[in-house]
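Peer 1: As structure tokens, here come the structures.
Bear in mind these aren't lab numbers, they're just calculated from the coordinates by the rules spelled out. Since the structure is predicted, the reported quantities are computational estimates derived from the model, not experimental observations.
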Structure 1
Amino acid sequence: MDYFSTRGASARVSSAEAILQGLASDGGLYVPAVFPQMTRGEIEELVPLSYEERAVRILSRYLTDYTEEELAGCVARAYGHTFDDVRRAPVRSAGDFSVLELWHGPTSAFKDMALQLLPQLMSTARRKTGAQEQILILVATSGDTGKAALEGFADAEGIKIMVFYPDGGVSPVQRLQMVTQAGRNVSVVAVRGNFDDAQRGVKEIFGDASAAEVLAAHGTKLSSANSINWGRLAPQIVYYFSAYADLLAEKKIVAGDAVNFTVPTGNFGNILAGYYAGRMGLPIGRLVCASNANNVLTDFLRTGIYDRRRDFHQTLSPSMDILVSSNLERLLYHLTGDACVVAGWMRALAEEGCYDASALLPALQEQFWAACADDAATEDEIRMVYERMHYTLDTHTAVAYRAAEDYRRATGDARPMVVLSTASPYKFGASVLHALGAAAVDDPFAQMECLHTMSGMDVPIRLAALRDAAVRHTGVCARDEMRAAVLDFVQNDK
């Protein structure tokens, strides 16, 4: 299958080339030429399969230049030994809704579902395309992507990775996960500013011709592990199909029944994967987009106007503290089919901070519904779900659970609802404990012990191990110093 840019000025490429490049040369995002279809019978065939087997079935529809043997090897290496649940992404009941737990990987966040696989896909792509250059992965993270990418790419042959995160804008556990990362090929730097500053800085480096020349002189080519990379987005489609297959196995639905999904949303990649699943034939009713106080997506899906010119809020759900949702560009392309229009909107967003896509509102609202929850509502939801069901939500999942309740109340839609749970509550222990009324504890490891006592959930082994991990990365820079930090990392050949 071919892939082309949402902005229309780049040549078509194979899936392996799209994964290696990350971002198209014209600044757009790669999208598939067609949506491969899954029949009802093929969806039913997923029921008895393992998660790995389901992944190969779905990914083979998109990554057509990979052999089935190559995909099976990539998937086995990604999921075979680093997850603490054999189901990889189990579905559990929590009150009126089902919860899809996506945080059983090595970093206790949903990003592992893709970022354990992306390095395998990328390494295979290097061999398939005969690429000789060293790849430098640049990542801007609002918390979870950074550690998941570091974990996946650490010591990968022919690949280096550099992660930028907002200084003071991630949880203490998220920060510890990143700054203690071992690996001869990794670098982690805090950026003075918020996530959008870090993301904008990374995008500017990708578009910097002079930086590209310096990197080329050192035999290095840029790529991305953010969800702008197709190899990051495609694996996320799998767990929508897997959740549906699990609901079939538990006889909570019959084949063909429509299921709603609620997704805590920041950069729009996670929920966009659900849109792709629906376009492939998965019976999805409505995708509910859940935002925190940085509710730019809520406003967009209600009005069709995207406006990032607003106050930025640091919230209890930091992985969603985003005002520029990059993956929305892919959806805009699929709804318009017009790369020139999309390119114009992206220019307007960069230059003016907003664009008007209200002509798309009927199409948007046919598939999506949106709600938001501030910090007070987030804490209230954590407490209520714990008291009623003795199920412990992290702050991001709590935003989604509240949005799912809002959706059902507002619409009366009684179809089955799956809430995507994107992080272990142990990653945000202080916020979860405060919501549950526990006494304040500053030490994150004491917080883990307290939360274990209250919830009965096992503390993830790798989070507990952070207590004794050495801090390896202490760099801090301003946004306009990010380019120099990247070039220094490459030239000094750490």
Structure 2
Amino acid sequence: MNQKNCYDSGLHEECGVFGIYDPSGHNVASSIYYGLSALQHRGQESCGIAVTHTDGPKRNILSHKGLGLVNEVFHPDTLHALPGNIGVGHVRYSTAGATTVENAQPLVLNYIKGALALVHNGNLINAEEMRHQQEMTGAIFQTTIDSEVIAYSIARERIHTHSVEDAVLQTAQNIQGGFALIIMSPQKLIGIRDPLGLKPLCLGKRDDAYILASESCALTSVGAELIRDIKPGEMVSITADGITSDLTLCQTKHARCIFEYIYFARLDSCIDGINVYDARIQGGRALAKSYPVDADLVVGVPESGITAAKGYSEESGIPFGIAFYKNSYVGRTFIKPSQQEREDSVKIKLNVLASVVKGKRLILVDDSIVRGTTIANLIRMLKQAGALEVHVRISSPPFLYPCYFGTDVPSNKQLIAHQHTTEEICQLIDADSLGYMKIEDLQSMVGNLQICKACFDGNYPMDVSHLTKN
């Protein structure tokens, strides 16, 4: 795990992916830029874009990537230097591999059959084994990320297959874990989603251009219309002739990550037919039914707890209010190594609206408690501002187990709920009461979708017995 994770109390998604093919020949780099900007919440450590012309030289893939936010890495001159009508982009938060520019994506490979650029969201559970096998047959790795294992596998399979689609399909059969992949070859844009549907991927269209993205909000940001979600296990290939679909890897068992709906996805996204805003409202309503309390005001922790707080208010009839002002201009520089600096950074990012909370009994809603540091600081700030009571409601069950599929859930010993009971946590964070979402209520957020909730109940959708997370 990246050392930086130990300094931050929140959860993180590994990354977001975006790809576009415009058969009309228009340059796509600026569209990728705006698409990645809409996916910035999925990763803030690095980003990159790779493009080419479908009617140009087959090995002429141009790319640019770097550490930082999308608007820090890319500028008008940078985008102007990336001409091409087909391309892929990526934003990253590392869970596998260190934060270095070498580990930034897209990964670009030139090999005997041509060239490809790949972007990947997710995490493989057999990456170490595959990497060792590839190294034993001569592979030389430039990064420490499992995405490079996938790229090399596709390149090697392509030598023996009829098409790049066949190589992607064969690779997908060999890798295990959560993945949403977009692969750009000189004349094709290919997307594929893991058979369980752990990671999201959707398809959109703008005029003649087709787009693949982690979330529908990225489609909206570039003026595209959502066509549909890519099915779990489905591979789509976009060429000048249109779209073809391969359902070879599709299966009836699915395990979509429930945390997309609780926290990761942007509020205006729709994933697998479920509106994220509606899911979070429903989560707040479920909390109100399970853990009612007499109070004067329901407030949420910005930004992730606001919508669930609104749902709690609607169900309970207790007024909804805003208790915090969030400073939107405080960035990654405030992820600090010491406990004191972490506490100071919370005060810099969020200020309490004292006139709102003074003399009030509050219900404070947030999406999760990981280590407990942030919520304890917020409760302290609210009470210092005059709040009489702070009753905490969490729109997810307690985190008890690590995630192996691309969500940065820490190891067991760093999870406060793994070390303490709910009553103990309530005392540790100085809350007047504490209620977590019941596991059985998670389903109410997403209707009939089959979901993965292994970080809460330890029931992983595949065998992870060979893995440890220290």
Structure 3
Amino acid sequence: MKELVPGTNLDGFVVRDCIHSGSMAYIYRVEYADGASPASFPMVMKVPHMSAGDAESLVSFEVELQLYPVLAGPHVARFVAAGDLARMPYLVIEHVEGQPLQHWVERHERHGDATVAELGDAIARAAHSLHQQNVCHLDLKPTNVLIRPDGSAVLLDFGLSHHAHYPDLLAEEMRTAIGSPAWIAPEQIVGVRGDLRSDIFAIGVMLYELATGELPFGAPTTRGGMRQRLWMTPAPPRRYRPDIAPWLQEIILRCLEPMAEQRYPSAAQLAFDLTHADQVPLTERATRTRGAGLRVHLMRWLRAAGMEYRPSPIPTRQIEEAPIVMVAMPYREVSDTTLYSLRAAAERSLRLRPGARLMCVTVVPPAQGDASLSRRLLAQLKQWAQPLEAPDHGVSHHVIEAGDVAQALIRYAAANNVSLMILGAATHGLKTQRFIATVPMRVARDAPCTVILVKQQLPFAELDNTADA
């Protein structure tokens, strides 16, 4: 298809200049034609190349036509209109201001840990928003991530994406691995489309490149070259940059695990670790200076030889099985009964959610004047969580200073993508609660997640002792 001439009127849109001419589409600035009401935001029109034999471009465009109208949130461009595929295919969406992540990559420098974590957090939050809508991007790479001036990320180009509840047009038309060679996840190579952990792998590749200036697997041009990542692990980032923090190497290498179940179970948990460096559980990955040995690679190669397509869990179901669970602990005048009740509720929640991450949080008034208070409370939180015996669940401990306890809990839950919050129910009588909005009532009313209010109760052994007395 020829490039459109500036001034062309197409279905009520006036084409302005061409701002991008890629291998699969043209991108034009557009405005509403004369007489129409002005747009509330700048717009662009995406027109695919329609060259003979280029089936992938056409099918990818069909996928975008299918997905853009149903996507929502601040991490995707707003949909405006679409053209008739049979007559003149085009897609009009919001023109988002910002810098492509490629801008940071092309600096050819090793970015500091804080910068890498900040950019990774923005991408992970955008991916999590997408996964919550049952969509996996499956082509995350620096040119498809836009960083707004406020630091948040917008994801672009959904031509290779997969929606759990829509027909997978690409899988129906293509019979080979679909994705960008440097960033494609191992399971995508064998035809698995729809696993949110494939996006986490791609984020790991971007974090690796930002931290080291190198691609972890190079840029293979053959299927055999791409298949190597089914069993190979990249050189640890510390090999290129010895000063990289152990917590950042732990995060990057966990994202790049060949087996999806060994990566982060959700992008929310990845974002959490990127913003809580002191809470990252460290394994041997954190201090590696060389890749896995021959024996490990041989075992992985044997496993990969028999690897085949398996259905992926629906993204929202995967998130439900691996939520971030937050327990709000009172910081003073807390009884053993309350501690026991909260622990029992947390234990039940973790047992039902095998991939959950636990946050233990307490809120203290600001300016207490006691420098040791936070340390003492953190020690108490760790002591409280010890009996939970949750080796498969990451556990973190947080002390927040705030004057408004309810608002502090609500904001902290929202900032950390918490799915479930557990806190003690109010002990005031019902008559009092009619006139006073207690902390539990306010949290239950305004929290951005499910809230479990726990009524105080003693263990059976203690109840027996009470009855005997």
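Peer 1: Given that helix-only ellipticity at 222 nm (-39500 (n - 2.57) for each DSSP H run of 4 or more, over all residues; to 500), derived from a single structure, equals -7500, which label among 1, 2, 3 identifies that structure? Let's see the in-between values first.
Peer 2: On the way: 1: -13500; 2: -7500; 3: -10500.
So the calculation was done on 2.
Peer 1: Continuing with the same structure: Can you rank 1, 2, 3 by relative contact order in percent (Cα under 8 Å, 6 or more apart) and just name the one with the largest value?
Peer 2: Working: 1: 19; 2: 14; 3: 11.
Max of relative contact order in percent (Cα under 8 Å, 6 or more apart): 1.
Peer 1: Now for a different question. Assign the value 22.5, 72, calculated as Rg and Dmax of the Cα atoms in Å, to the correct structure from 1, 2, 3. Display every interim value, and only then the final one.
Peer 2: Working: 1: 21.0, 61; 2: 22.5, 72; 3: 25.4, 91.
Of the structures listed, the value fits 2.
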